[in-house]
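The following blocks contain the structures, represented as C-alpha cells.
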Structure I
C-alpha cells in the first residue's frame with residue numbers, strides 16, 4: 001500500500017467512481033478540485049480546493065506523494081483561454097510540481113481527442129502521430145508530450161490513458177468507444193500498480209466487439225477489460241438513424257468533437273447521462 005496519492009478532478013463524474021477505490025490503495029488520499037467541497041469523504045480521504053492553473057496551489061499538495069492521478073481539467077471543448085489555463089498550464093503545473101516534490105509517477109486522463117480526426121475505419125494503435133480534433137484534444141497532445149519530456153529529462157514515469165467514452169451506451173459510436181466504470185477503475189489500478197511504466201500510452205476502452213483502437217503495445221500494463229458494449233447493440237441500433245459517411249462526427253474517432261467548430265462544445269452532441277456516484 002502506498003503512503004499518499006493525490007487525485008485531481010475528484011469532483012467530476014469519473015472522479016466520483018474512482019475516489020473510493022483509490023482510498024483502498026493508499027494510507028492517505030488527497031482529493032482536489034476547484035469546487036468548494038465534494039460532499040462526504042471516504043475514510044482516509046481529505047479534500048483541498050485548488051486551481052490547477054496556479055502552481056503555488058498545486059505544489060504543496062504533492063508533498064510526500066507517491067503518485068498523482070490527474071483527471072482535473074475542463075472536460076469539453078471550450079474557448080482557447082479556458083483550455084490554456086486549466087488543461088495546458090494545469091498539466092504543466094502538475095508535472096512541474098511532481099518534479100519538485102520527487103513524485104514517482106503521474107497517471108493522466110488523456111483522451112481519444114488527441115487523435116480524434118483519424119477515421120474509425122483505421123484501427124489505430126498507441127504510436128500513431130497526434131491528430132487532435134479540438135483545442136481540448138490539442139491540450140491532451142500537449143500533456144502527452146509533456147509526460148514524455150519529463151520522463152526523458154526528469155525520470156518521472158507517466159501513464160496516459162486515452163479515454164474514449166466513459167459514459168452510458170446510448171448511441172452507435174459508444175458501441176465501440178465505451179469504457180465501463182468497472183474497467184475504468186481496473187485501468188487506473190493497473191497504471192498505479194505496474195512495476196515499471198516509463199512513458200506509456202494506453203487507450204481507455206472496454207472489451208467491445210466494435211472497438212476501433214488497438215492496445216497491444218501497452219499490454220505490459222496488465223489492463224484486461226471485461227465489459228462489452230455489444231450487450232446494448234440491439235437496443236441502441238433500433239432507435240438510431242443510418243450513419244452519414246460524409247459527417248466527421250460519425251466517421252472519425254473523436255465523434256461529435258470531430259465535427260464541431262473549434263472553441264464550441266463537443267459534449268453537447270453526445271447525450272451523456274450524468275450518473276455521478278453519490279457517497
Structure II
C-alpha cells in the first residue's frame with residue numbers, strides 16, 4: 001500500500017502547489033513548461049522506455065500529438081478550476097473523469113453496460129452536478145458564470161486524455177514510451193507557444209516547475225508500481241487512488257485552505273466516492 005499512498009499524496013500535492021501558485025499570481029503556464037523536462041528525464045530514469053522502438057509508433061503519432069496539446073492545456077484549466085472552486089471540488093471532478101472512458105466504450109466501441117455500471121455512471125453524473133453547484137445571490141458576474149465551465153473542463157479533459165492513452169496502448173505502443181514522447185512533445189509545444197507570445201519569464205514560476213514535474217512523475221510512477229505490486233487486485237488500486245485523492249484533498253482543502261462547501265457539494269463528494277466504489281468494487 002506504500003506506493004498507492006505515495007501516488008495519492010503526489011496527486012494532491014500537485015493541486016496544493018497549483019493553488020498556492022494561483023494565490024501568488026504566478027504564471028502557471030511557465031511552471032508547467034518547466035515541469036515537463038523534469039518529468040521527461042524522470043520517465044527515462046524510472047520507467048526506462050525502449051526508445052529504439054519509437055519508429056514503430058506508426059498510426060499512434062496522431063493521438064500522441066493530440067496528447068501533447070491536451071496535457072498542458074488541461075493542466076492550465078486545472079489551475080483555473082482550483083482558483084475558482086477550490087481543490088476539493090476540482091480533485092473530485094478530476095477523479096470522476098473515469099466515467100468518460102466507460103461511456104465512450106459503450107457509445108464508440110460497442111461494449112455492453114451492465115446494470116451495476118449504469119448505476120455507477122448515474123451516481124457519477126449526479127456527483128458532478130452537485131460539485132459544480134454554487135448558490136447564486138443577486139447578480140451573477142462573468143467569473144461566477146465561468147466557474148462550472150472550469151470544473152467541467154477538468155472533468156472532460158482528463159476523461160479524453162484517459163481515452164487517448166488507452167487508444168495508443170491498443171495500437172501496441174508501450175506506456176513508458178508513449179509517456180516519454182508525449183511529455184517531450186507537450187513541453188516543446190507549450191514552450192513554442194510561450195515564446196510566440198513573448199512572455200516575461202518569472203524565476204519563481206520556473207523553479208516551481210521543477211517541483212511540479214517531480215510530483216507529476218512521482219504520482220504516475222507510484223501508481224504504476226502500485227498496480228504491479230497489487231496485480232491481483234486492480235480494483236483495490238483504482239478505488240484506493242480515487243477515493244484517497246478525494247478524501248485527502250477534502251481534508252487539506254477544508255482544514256488548511258478553509259475552502260467552503262455547501263450541503264449540495266458535500267452530497268456530491270459522497271456521491272463521487274459511491275460512484276468509484278460501485279464501478280470498481282461491485
Structure III
C-alpha cells in the first residue's frame with residue numbers, strides 16, 4: 001500500500017508549507033488544489049508564473065504532484081450556470097496538467113439525489129463526456145469523488161445529504177452511463193457520513209472503477225459530523241483495504257485546520273496498525 005498526502009487540511013496556509021510539511025513526513029506524492037478561493041490553493045486561472053512557482057516547489061522539495069482537486073458542480077439547475085461551470089473546468093484541466101497532474105478529482109455535484117431531474121442527469125453526463133475527451137487528449141484521468149451535499153450547523157458540524165455519488169441507486173446509474181475511463185475518488189468516510197449503518201461503504205459497487213482514494217473519517221457532533229483522522233472514530237479501514245482492488249496511492253485527507261501535522265501523524269499511526277508495511281509515496 002502506498003500513502004500520499006492530501007491537500008484540504010492545508011487550504012489556508014501558504015503553498016510552500018504544503019511541501020515543507022509533506023517533506024517532513026517523508027511523503028513523495030502531494031495533492032494540490034486549483035480554485036475555490038483558499039490561500040493555500042492555486043488561483044482559479046493560474047498564470048504561467050503561478051505554474052512555474054508551483055513546479056519549482058516540487059523540484060526544490062523532491063515531491064511529485066500527480067493529484068489535483070478542482071471545485072465544480074455539474075448538477076446546477078440553471079443551464080447558463082452549468083455551461084459556465086463546464087467551461088471553467090475545461091480551462092482548469094489544462095492548468096492542472098501543466099502543474100504535473102495525471103489524475104484530477106472532480107465532483108459530480110451537490111444537488112440532493114431526491115431532487116435530480118432527467119434534464120440535470122442529461123447535462124451531468126454530457127459534461128463528463130466533454131471532460132473525458134480533453135482528459136484523453138492530455139493523458140489524464142478523471143476521478144469523481146464520493147461526496148454528499150453538505151449543510152453546516154451553528155456548531156460547525158456538517159449534515160451530509162445523499163447525492164448522486166453517495167446514493168447506491170444513483171451510483172449504479174453513473175456506472176452504467178459514464179464513459180468507461182471515468183473513475184472514482186473513493187472516500188469511504190464521506191459515504192459513512194451519509195449512511196453510517198451501511199458498512200459496505202459502496203465498495204461493492206465501485207471497486208472496479210477506483211482510480212483515486214481519500215482516507216479520512218467523521219465524528220458525530222450534535223445532529224451532524226465533524227471531520228477527523230482515520231482511527232479517531234469507528235470507520236474500520238482494515239476490511240476496506242482487504243477488499244479494495246485499487247493499488248495506487250491512497251491520500252491521507254485530514255481536514256481540520258488547527259492541527260494538520262498531528263492529524264497526519266495520527267493517521268499514519270493508525271495505518272501502521274491496520275496496514276503494516278505501507279510505504280510513503
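General observations
- Computed 21.9 for mean count of other Cβ atoms within 10 Å over residues 239-246 - originating structure among I, II, III: II
- When Cα Rg over 2.2 N^0.38 Å, for residues 111-158 alone is calculated for each of structures I, II, III, structure III gives the greatest result.
- Structure responsible for 48, 38, 23, with Cα extents along the principal axes in Å, for residues 39-134 alone calculated and labels I, II, III on offer: II
- Entry that produces -8000 once helix-only ellipticity at 222 nm (-39500 (n - 2.57) for each DSSP H run of 4 or more, over all residues; to 500) is calculated, selected from I, II, III: I
Where a number appears in this text, it was derived from the coordinates with a stated rule and is not lab data. These figures come from a predicted structure and were not determined experimentally. Cβ atoms are built from the backbone, for glycine too; each structure is taken alone.
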